[in-house]
Structure P
Amino acid sequence: MKHIKKMMGAGVLTLALAVTGCSAGGGGNAKPSVNNSKGASETATLPTTAWVSADYAAVKNGGQLTLAVDQLPDNWNMLQADGANAAAGQIIDPTSGGPVKINADGTWAVNKDYASDVSVVSQDPQVIEVKLNPKAVWQDGTPMTYKDFEATFKANSGADKAYQIAADNVYKDIASVTKEDTDQNFKITFKNKNADWASILGGEGSIMPASIASDSKAFNTGYKTKPMPSNGPFEVSNVDTNGQIVTLTPNPKWWGEKPKLDKILMKVVSRDGLAQAYANKEIDALIIGTSKDNYDTAKKRTDGSVQQSGGVTWSHITLNGSKGPLADVKVRQAVAHAIDRDTMSASRLSPIGAPVTNMNSYIFMPGQKGYQDNGTSAIGYDVAKSAALLKEAGYAKGSDGVYAKDGKELVLTYTLDANNPVSEQSFKQVQANLKAVGITLKNNTVPADKFFSDYVLKSNFEMVSFAWQGTAFPISSAESIFYPAEGGQNYTGLTDPKLGEMWAAANAELDPAKRLVLANEIDKAIFAYVPVIPLTPRPITFGVKNGLVNYGAAQFQSIDWTTVGWKA
């Protein structure tokens, strides 16, 4: 189950949900890639928030909400490299918050539970003033102060290599955090301008107590097996590692409106068992993803309904270019041109009633302001082009139809997680596509609970597919995926050195129109060396039990967990 409003300056790892009916396809006839601009335009017509909204007074007092997650957190600190995944985010979200929240349209607003004011008081140098709510405290009653923000920002700046951070986006541009008249009032001064500064002031796990942030050992490993302290309306009251269930109950130190729910259960459910769990009424909501089975199951549940909004999640194939054949950019380009993304996207999106389009940007989602198709010309489906690139790379096709170089056949390996039909179907389609060109693709199926920790996060793969879940701040949040090569979320071993200056210029550009132009220049530069093959943008599609309000399908909007519950 993946529903997370990631505001921080980093992407979030997610797994693709189960899908059936995905054609393995891949005949040998070359055809140009379809320009799916119509689908991208139609995607923009989906609502940004599709959940049922209700005022606080209209929500019943009490009750339980049961949701599913892919796994227990590898690390409960979401700012640490192993902790930045969607399952952790969903569990942690009800327990955390900050001065900024996201509106339905993707703009930000002051979260009055945490701050009375957040404002830009100077643009050169860039200075942000924050006035915290004096009532805001951590789980043990310790007040939230400027010290927490100062320590959190320093830990994530990348300056101290002892911290195993997920990303330094935005943080690295901060010069100082200075106290004003009280410990709750402070200013953030930037040494480099950054238009996405608000992204680090809210969202799940975005701020931590100074006592943790100032200690690299506590930051890295102190919360591998235990929850971070809460500063939200709920707290983690029990972690059942045997039953794989996390129980959240109202935080007694919470200073805002009392949460309506008595309890939230987060249950680990295998991806191939999600639909049945929803059908059996074991969970109250189902993230359908691109699964026709899940979609059909959700439609049949008599006490539920289907919601669909625009999305921020896109599936892809990440290529490890640090060694082997994929270290050659021409081979990466050849692999990309060989994959029929049109068929893949149509087979995933049509069965769930979603507009069909490919993902043709590394930064913006279809329908998001700034999105333009930079991918079709760079990696569009073209078997003839793929063959030409392989020849340029020194490969020749043998009598068996397989390309080889220096007597060694071109064989690649695709790592996938066990018991995930969408991963299996994606592999089969890519395998068929590459076979049609003359590339052999083998599979390496690994345990689902080790997929990220032992393979993706350690770049222990040659080709791998998962999804990136984005943010309302798409420009700065994409940086850590592609730059630098050794960045915490760049698993490709690749980068283009000029991206550093390009991103610095885009992040510092405060004129919105000019910034979008700079971002698309970055996008084109990434497509030129193809570290990642973007596949399909996913709308957010939910099956939701009738009566559940203020939770469900939403593209950007922050969840107010005090109002989530059952309609009175």
Structure Q
Amino acid sequence: MKISADKQFQKITIEQIKTILKNQVPDKFDKMIISENQEFKRADYSFSKMSFQKVEREIQFVKFPLYDAVTDNFKEIEGGEKLFGQKAVLKNDNILKILNQKFKINGSKLDKIHIENPLKFPFDEINNEINPIQRKYFFPDLTYKENCSNCKANKYVGCPDSECQGRHDYTCPSCNGNKKVDCKPCKCSGFIKCDQCRGSGECKCSKCGGKGEIKCGSGFFDSGCNGTGMVTVNGKQQRCKKCSGRGIYPCSDCRQGIVNCSKCAAKGELRCENCNGRGEINCDYCRAQGNIICKTCYGDKERYGTVDCPTCNTMGLIAQLVYVDTTVSNDSIDKLTFEGETITVLESDIKKHIITDAPYLEIYKRLNAVKTENYDEYSLKFATNFESDLKLNKAIFPVVVKEQMSYQIIPCVEITYKHIITNEEHNLTIIDIWSNPEVVFQSDAEELKQNIGNATKAVGGFFGKLFKTNNFKTKEDKRNEIILLIYLAKVDGKIDEAEKLFLSDMIGNLNEFTNTEKHLLFDLMNASVLPELTVKETAFSSKERANEVMDNLNQLAASDGEIEATEKILIDKITQLIKS
């Protein structure tokens, strides 16, 4: 991998970029002008992936009733440090499986333990690798059984009901065994105060409102004086006989506004509905039995007034096991990063060049006392970054015991070029320049807009400026000259750099042409086989203009140092067409 990476990181020159473009996009390269001192941006993308194995060790603590189901298993690990030493292999973990499966008891993490290097002991190996299934180690001095401190090995404890207090069958504390309790609403009297008269036996008269008098003529059938004391008889005013002129008369239903209470018959009290007048009711607490039988504790002779000890579940013994649980796990991680300048490239385009099934190389392995390292400068850098991101450690648990690495360097460049016909600048990116180069154009150099204007700065030289002078009388002259220049540049099947520069300098820009005319020029430049020239393409506005075009064609043919035979034949043909 290192040799490949060194190659990918090697220096890139303009000439190498041109060679790659010529090989990858020859048709487009013929229309590119890239100067010898053209600047470019470089970004080196790195795809690295690492698989790793780590080992986690935790001290586990489990305290449990010494059930019959695990008694035999526990006997195998009894004996303390004198028998087993400070640490010993737990030959089988059946005791832990039974506690989990049958009694739902599991170990919990124990952070502190007063034993030197409690996690330091060899990994189990298989075929020169760490065995994915590791045995457990236990600490004999911390693994023991003892009498239950709650029941003192008696298996039962007193009834936790505060009222029972271990009596199991006891006199009802509510009725003291009488089966009856006082009626609280009537306070044992059997009667309660009448709520209508409030115990007085009398109520306010509803007819007169407690006044004892009624206004004369106020009733519906009362034809009195309406409280005035006077009535009109045969048109004359005279004293009301009904009220003797007073305007009121005594109420006939009450005594000075008071009447006897109808609800309690003027007694002021009612029979208590709760006890039906008896003054006491059945004791609800004992259901009129006079005694309570506790539902919590036992009533048999051997266990009278007690319950199962919740600590030891009637085993009488509690056992403790402290052990180390080892977990081996495998995982992987990958990352795409870059160094260098920021370029215009999509991550999805980079990922297309990633070899996802590249083989791993083992760069680190620790097998107990044996440690091997096979890092190169790149894998060490990538592994260090991964370890930092994941907080992996090679010294303390969870400890990394193996690393395998695969990495790939994808160098990319971004460069600006000038289109030979439009003289407009565009950018392209070359991805994975050394191994599997892919050219990505950031814009279409020949895409024409309705109003192209000066959207991209056109760079024209002396001859470009010359097209704007009076030496070129018509646009047709310029168009035909460009067509002939294109024919001559393509006649020998290749366009070298000198010809590109000359042709670009001669064309200048296409601002005065329509999109249709521009398409014609693009099509000619892109054609693998050019159509036969006709008199139409060799027609110019004057003899002088035609001679000037022929001079330019000869200069183009000689721009690469020599005039090829095919170029001379074409120039002669164009000369004959102009004369005809």
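So here's what we get for this one:
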quantity: Source structure (of P, Q) for Rg and Dmax of the Cα atoms in Å, computed value 56.3, 159; calculated: Q
quantity: Source structure (of P, Q) for relative contact order in percent (Cα under 8 Å, 6 or more apart), computed value 27; calculated: P
quantity: Which entry (P, Q) yields the derived value 2, 9, 9, 9, 7, 6, 7, 6, 5, 5, 5, 4, 4, 4, 4, 3, 3, 2, 2, 1, 1, 0, 0, 0 for P(r) over Cα pairs in 5 Å bins from 0, in percent, for residues 150-309 alone; calculated: Q
quantity: Per mean count of other Cβ atoms within 10 Å over residues 326-333, the highest-valued of structures P, Q; calculated: P
quantity: For FRET efficiency 1/(1 + (r/R0)^6) of positions 382 and 430 (r between Cβ atoms, R0 = 25 Å, to 0.05) computed as 0.55, the structure of P, Q it came from; calculated: Q
quantity: Which of P, Q leads on FRET efficiency 1/(1 + (r/R0)^6) of positions 190 and 214 (r between Cβ atoms, R0 = 41 Å, to 0.05), largest value; calculated: P
quantity: Computed 1.00 for FRET efficiency 1/(1 + (r/R0)^6) of positions 206 and 230 (r between Cβ atoms, R0 = 35 Å, to 0.05) - originating structure among P, Q; calculated: P
quantity: Entry that produces 71, 54, 37 once Cα extents along the principal axes in Å, for residues 94-397 alone is calculated, selected from P, Q; calculated: P
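Computed from the coordinates by the stated procedures, all read-outs in this text should not be read as laboratory data. All values derive from a computational prediction rather than experimental measurement. Cβ atoms are built from the backbone, for glycine too; each structure is taken alone.
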